[in-house]
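The data blocks that follow each hold one structure.
Coordinate-derived values only; no laboratory data. As the structure is a prediction and not an experimental result, all values here were calculated from the model. Cβ atoms are built from the backbone, for glycine too; each structure is taken alone.
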Structure I
Amino acid sequence: MVPLHVEAVVFDLDGTLLDSREAFIHQNLDILKEFGHLEATLNDAVELLGMSPTQILSKMGVSESQHKRYIAKIDASYIDHYMKKYTKPFPGIIQCLEKLKKAGIAIGVATNTTREILEQSLRWTGMDSLVDATVCADGTIKEKPEPDMIIEVLKKLDVSAENAIYVGDTELDVVAAKNAGISSFITVSGGIGKLDVIMALKPDALLPTAAWLCRTVNFAHQL
């Protein structure tokens, strides 16, 4: 069910606001090789897309006591190299965010990435001034597909789930949105989700990209 009057839009970050697919594929491949998977391929790296650094490290068999040290290293390499070389906003998304802000619609971000990467990515792409509230994988909240991040960012925005939309790009986003009681819009171009799995979960709407949100009938009258 899509709300008739939208007060807030909560976005996922990577694959939704940012085209960072190539950045994370190349970084994931390097991580796999660093942890001894010397024969790893790009397809193996793709399988890690959407996972948080904590989830990737756990998959690599790294003990939880070592996570903090490795995450700092992963974040630094992403920011210094992969982000600057590969990451960019999806076409039209900054203009869409500007339209939402002009219409008085609050903007939030809920992402499984770390605080350092979130803040640096928003700053690098010029989106930091357009976002009102963020929640990320900072070790204090359950990550998606749990609904906690979406619920928390809505709390920060002081908007109920009934008057908000969540935009993501994976099956994790659909599950998290449904469990948070918020309408789910899923992008199908440039993201990392598996379309057949996403369709089976029945999101409220599909979008070519997140920028198409500003063309939707349900709140076009507000823009």
Structure II
Amino acid sequence: MGSFKIKEIKRKTLKDTIYASLKEIILNNNFPSDDFITESSLAEQLNVSRTPLREAMQDLVSENLIEFKPRKGYKIKTHSLEEVEQIFLLRYVIEKEIIDPLFDNLTPEKIEGLKRILVKQEETVVEEDGYRFMLVDKKFHREMFLISEYNIFLESYDLFHNLTILIGAQAIRKKGRMAEVIKEHREIIKMLENRDKAGMTEAIKTHLDRTKSMYTDMLASDE
């Protein structure tokens, strides 16, 4: 048997820890959104050295969660109204296109799986945990892609979710929005149980349109 090389599994590094902490801060809307914060100031506040911090920040920049300006620092990534329209149009297109295979592969057990995810998301509403809310939100939508077995579409969803997760995190700052998302997810499950493809298409469109509207209203009020 020929020999082969595999990479050693890496242990969690300081950079990984900083990255996870900062992502939670960002998705809980506790990172500067209007003013830039310098690398040195951030390192001091987090009590970490600048090298692993810089590496973690580069990952967050690549995920479109924050932006970096030389000699200024970092701030929350913002999108223009035109960019937001494009992001949500693409998101709607790929979610709409999995409806047929999703219904083809649907079983009562898989619907129950979606319901269990929704229960976990409801728990985050009670705890007012925006970070976990967004993570479970992604899991809910990903599960439908997994059921459909449209793996290329799933990869596209993961890419676009990096663009929409921050928008969603900022949209849930509006009081009551998390509870509304739960209702919208319940409506999606109801359409799946009823085998109503037209209703499912409308439920997805309504869900995405409401999140988009929340964000664009916030942009307009900040101008």
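A few notes on this one:
- If relative contact order in percent (Cα under 8 Å, 6 or more apart) is computed and equals 23, the structure in I, II: II
- For the structures shown (I, II), mean count of other Cβ atoms within 10 Å over residues 27-34 is largest in I.
- Structure (I, II) behind the derived value 2.3 of distance in nm of label points 7 Å out along Cα→Cβ at positions 19 and 91: II
- Each of I, II could give helix-only ellipticity at 222 nm (-39500 (n - 2.57) for each DSSP H run of 4 or more, over all residues; to 500), but the derived value -24000 comes from II.
- Test item: mean projected area of the Cα convex hull in nm² calculated as 16.1, pick one of I, II: II
- Structures I, II, by FRET efficiency 1/(1 + (r/R0)^6) of positions 83 and 171 (r between Cβ atoms, R0 = 30 Å, to 0.05): label with the highest value: II
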